[in-house]
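Asker: In structure tokens below, several structures.
Nothing in this text is a laboratory measurement; each read-out follows from the coordinates by a stated rule. Note that the structure is a prediction, hence the values are computed from the model and not measured. Cβ atoms are built from the backbone, for glycine too; each structure is taken alone.
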Structure P
Amino acid sequence: MIVSIAVELPTGTATVSADWQPGSNGVTAIVAHGAGAGREHPFLTGFGSALQERGFSTLLFNFPYVELGRRMPGPAAHAIATWRAIVEFARAQDAAADVWAMGKSYGGRMASMAVAEGMHVAGLVYLGYPLHAPGKPEKPRAEHLTSIAVPQLFIEGDNDPFIQPVSQFEEVVATCQDATVVWVEGGGHTFEVKGHKRPASEIGSSLVTFVSDFIAR
């Protein structure tokens, strides 16, 4: 079901679209897109469909800049405000469900910043956390991660340029209060593996077992 959700931004009220699908297992998975694609990207729809098959309620949404047809993300404050509004909407649909915030790259990082600033969720799932811009490990985006108390699952390709060198990424994760890493061998930033071509939807759906097992723990 496609819905419109109002978001109060520092610059005024914006409206974002989202795809809400109720489930049966008592967990709502909110899924945010990466910086370069909206919620309808096959990777995300494949991921969402696989979650639905396992009984999760799902809510895939766009950030305001995508709704405006822009290619570059707006200020972090806008993304954090959007995350808060989306979580509020999800709780209004099923107040008893555990809400997990999940996101591809940028979307997951913005969720972590929102949680670090007080947004309440049961846990976080990162589909390729962008520790730093490619080739710029001297500028990690990690200071806020240590303050997050809820469980964090990092699903990472070990060939992802956003976390090289891997040793730096592992050091960051070690500082987190409750964090687990699942490695996709040979995977890049979108979990593509050289010499093993697969549709993006299939790649997205293949990650759901990691998520389901982690939440069920």
Structure Q
Amino acid sequence: MTDGTDREYTVADSADVSAEATIGRGSKIWHLAQIREQATLGEECIVGRGAYVGTGVSIGDRCKIQNYALVYEPARLADGVFIGPAVVLTNDTYPRAINVDGSQKSASDWEAVGVVIGRGAAIGARSVCVAPVTIGAWALVAAGAVVTRDVPDHALMAGVPARRIGWVGTTGHKLIPSETDGTLLVCPDSGETYREQGDVLVALEGE
């Protein structure tokens, strides 16, 4: 680990980064953020003010963890994931502070389960992902949503509990029906074309 003085990565003076964490080149960790032991951040990541990254969490390249987000172990984030302000990725299916006999629970008294997020997906501000769930690549979870089940690639999720209300392309824009072929969906921003097949969205090449 370096302290950022060689400019491989930057750590604010008030941040708490474990000496046992691995931080990729070009990453920036801002004020009051905490990165726990054995956590791994890829290259060019941004961890905002007051964010928490738990023990052993794996974060890919060019991810953004916004202010006061809580990423609890054993979460795994692929490249290019966006975690909005005050998002919570949980890790306990049956949370309790004490055991049945009244003794305080320790790490050995429960099994942590994680949230897995695919490449390019975005989790909106103040949303909660209740582990164990997998959120597919390029999916978009709306602000304030509560995700309680797996999310397919490109899904647009909203509500409590979250449900799919549409599909999004790789730029995050909601897909719209094609004007020339009603069986296709098109990104109004990039022109990418997709076809819905059951609960799956398939990208089409050359359409």
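Asker: Which one of P, Q has relative contact order in percent (Cα under 8 Å, 6 or more apart), as calculated from the coordinates, equal to 19?
Answerer: This figure was derived from P.
Asker: Work out the source of 3.0 here, i.e. which of P, Q gives that when distance in nm of label points 7 Å out along Cα→Cβ at positions 29 and 109 is computed.
Answerer: Comparing all candidates, it corresponds to Q.
Asker: Using the calculated result 0 for helix-only ellipticity at 222 nm (-39500 (n - 2.57) for each DSSP H run of 4 or more, over all residues; to 500), pick out the matching structure from P, Q.
Answerer: This figure was derived from Q.
Asker: Let me ask something else about it. I have 9, 32, 29, 20, 8, 2, 0 for P(r) over Cα pairs in 10 Å bins from 0, in percent, calculated from one of the structures P, Q. Which structure is it?
Answerer: Comparing all candidates, it corresponds to Q.
Asker: Next question, about the same structure. Where does the value 0.45 come from, among P, Q, when FRET efficiency 1/(1 + (r/R0)^6) of positions 37 and 173 (r between Cβ atoms, R0 = 25 Å, to 0.05) is the thing being computed?
Answerer: Clearly, the read-out refers to P.
Asker: If you don't mind, another one. So if we calculate mean count of other Cβ atoms within 10 Å over residues 157-164 for every structure here (P, Q), which label has the highest result?
Answerer: Once mean count of other Cβ atoms within 10 Å over residues 157-164 is tallied for P, Q, the winner is P.
Asker: Using Cα Rg over 2.2 N^0.38 Å, for residues 93-140 alone for the comparison, can you identify which of P, Q gives the largest number?
Answerer: Q
Asker: Given a computed value of 2.5 for distance in nm of label points 7 Å out along Cα→Cβ at positions 69 and 149, which structure among P, Q does it belong to?
Answerer: Clearly, the read-out refers to Q.
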